[in-house]
Each structure stands twice: as structure tokens, then as C-alpha cells.
Structure P
Amino acid sequence: MPLQDPQLPQGMQVPRTGIRIWMFINDDWVRLFVAPGSNFDWMEYGYHDEGAWRRCSQLTCDEQTGCVELHIMEDSRDCDGRHSSDRVLVATDVNVRPEDGLRVFSFERACSQQRDYSAEQAGY
């Protein structure tokens, strides 16, 4: 569902016929056909010297308005404990990258939150 708060960025509208767009997913460029009502999910994960991380992303195009949102949820664990973040980006425009001519969305952050579980347990 599109964000309705007037203080948040206003999203662009995808035409009913849809558009072809490129997104950088899992370390490579992927061409997507985005139309109202479409939904794409993907996940990335990895390890580092102190633990592991996971990122789940969801690109949705609202069926009624054609507005595009990217919801990113990240979770990681390291020597300091568990951390998580959650953010929603709204597509505001389509741009062409000058270096390769790919059509990509421009996003603005609509809302975000993060948690440090160890700090919460310690009372911070």
C-alpha cells in the first residue's frame, strides 16, 4: 500500500502498461518488468570476521496508484550482538545512467528504523 503521509516523498507513477527497469540485485544488474500489481522479493546474505548478515528486499508496485516502494530489512549478528534495520524507499523518478545507458529508479527514503538488541538489554 502506498504511503499517504504528505510529509513523505511523493512517488512516481508507473504507467498501466508497465516499464522495463534495471536494478542492482545480488552483485549484478537485473532487468525487471515493473507494472502495477507486480511484486519482486530477493535475499542476500554473507559472513564477515565477526558474524553474519542478511538482507531481504521487496519491490512492490501498487495496483491502484502505480507507486513503487522498495522495502529493505537487514539483520546481522557480530561480537556486539544482534542488530536490525528496516527502511522503506519510494521511487521518485527514472534516470538513465550515463556510463552504460541503463534505466534505473531514483529512490528517496520514506521511513526507517533500527535496533541494537544488546544496547536495549543493557538499558541504553
Structure Q
Amino acid sequence: MDCVTIWFGFFASEDSLEAYLHEEVGDDDEAPWSAFADDTGVDLVSIERIESSFTDEPTGDARALLRGHDLPPGLVEAVEGLWSVMGGQVLANTALVVWGGDPPPPRSIETEDYALVQVGSFRAAA
């Protein structure tokens, strides 16, 4: 079983999202680092991959935000249910899907440049 963690957020541009996710690799003994990993506590070594999507038109529709991500059956519906309770009125233009690793503790991040909300972590068949 794999862990899938879903985040929704708002970034000013696709370039700012890509910069936020960009992984830096230091010396041989150092783990990869990114602003995303620093903010969220996600261990980049333990995850399989991070998928991201960005739209120019912010929406509160979870299904629209997840369009284009190949998610296991039932996961989109589970995310829709949680998002409607958590903040479906909040507009987002970014979805992050983190595959693998341990579920990070629930959190929200808000800065002058971006905002992210962890919608949830789910177990999904590989």
C-alpha cells in the first residue's frame, strides 16, 4: 500500500510553484531539500514522486483541481468530501499529489507568496 497525500493551494504563477518544488541536492551525505519539504516536513528521500498541477483560474472544485492526476478509484470522491468540509469555498489554483512516504502531520502554510492546505493522506493500492 502507498500513501497518497493531497495538498491544495494558491501560487501567483506556475513558475513560483516550480521554484517552490525545486529540489536542491547538496553533498553526498545531505538529503535533497526543497521549500516544500521545509514547510511541510515531507521527507524527499522516502517519497516516490510529487505531481503538481496549476491553473490560471482559481476554483473551489476539488475534482477540477485534481483533473489530470491518475488517482486510484474513490480517492477523488474522498478528497471532494474532505475539501467541502475543510474549505470548499476557498479558491485554489494548485494541486500537489505526493506519492509514498509517511503521512506528514496535518498542516496549513500561508506566506505572502503562497498558501497550501493539506487536504489529507490516504492509503491507496500500488
Structure R
Amino acid sequence: MSDDLAARQQSSQPQATIRSPEHKIIYADSFSIKVTPVDFSMTFAVQNAMPFFNPNTGTSTVINVMIEQFTVAMPLPSFKLLAEHMAQVVGVIESEIGHIRTPSTAKLTPEHLETIRHNFRINPLA
């Protein structure tokens, strides 16, 4: 979607919204992202403890797992709008309730960002 098209859609009359019969609300407390030169996808998951039986040792233990619930993929212009809207909403929320703490281990590292850059360089748009 071009910037012109996005601007026209935002300034035109509101679009009707119809909810799909398959629409679901699913709780997620974790996510992972994937970026390509043409789209962005986010997989939502929940963290959960599950029993695990190790057949090699014959022992059982509880392990923490990520249970992937669903993935949303979108073109980069839609992703950019989503990111801008989310940043604005977080700003409003924090202005009302204060800083929202997030785990430092969940932050993107320079290595993560370099991997994204590298993937763009080896997979450029044709």
C-alpha cells in the first residue's frame, strides 16, 4: 500500500467492518517476529510449563515451553502504521499509569537488528 493510498483511506469515509465467523480473541504473553523485504509477520504465543518425559533417562520433569497460537503477516506499510499506532497508544497508557516495565532479556539486541539487516542485504527486492 503506497503512502498516497494509505492517506486516502484514512481521510475518506470510514469503511464498514464485518466480523468473520472465524474471528477469535486469543491471549498471548509472548511473540516472535520475522521480517522480509516485502512483509512482516508476528507469531503470538503463550508461555506454559509442561511435563516432559525423557525416554533416555526414564525421568520426568517440567519444562517451560512457548505454545505458538497464531501468526499475523502484513505488508511493510501496514506494519509501519501498526508500529506507529502502537507507540502512540503506549505513550498514552504510560502518561496515565506510569512506565510499563518489560523484561530486559526480551529487548532486541544489536545482534538481532544486524541479522535483520543482513537478511535484507542477501534477499533484496528484485
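Observations, loosely collected:
- Identity of the structure behind 2, 11, 22, 24, 21, 12, 5, 2, 1 (criterion: P(r) over Cα pairs in 5 Å bins from 0, in percent, calculated), options P, Q, R: Q
- For distance in nm of label points 7 Å out along Cα→Cβ at positions 59 and 91 computed as 5.2, the structure of P, Q, R it came from: R
- At a computed 30, 13, 10 (semi-axes √(5λ) of the Cα gyration tensor in Å, for residues 35-98 alone), which of P, Q, R: P
- Read-out helix-only ellipticity at 222 nm (-39500 (n - 2.57) for each DSSP H run of 4 or more, over all residues; to 500), computed value -1000, structure in P, Q, R: P
Here, each number is a calculation from the coordinates, and none is a lab measurement. From a predicted model like this one, the values you see are computed outputs, not experimental measurements. Cβ atoms are built from the backbone, for glycine too; each structure is taken alone.
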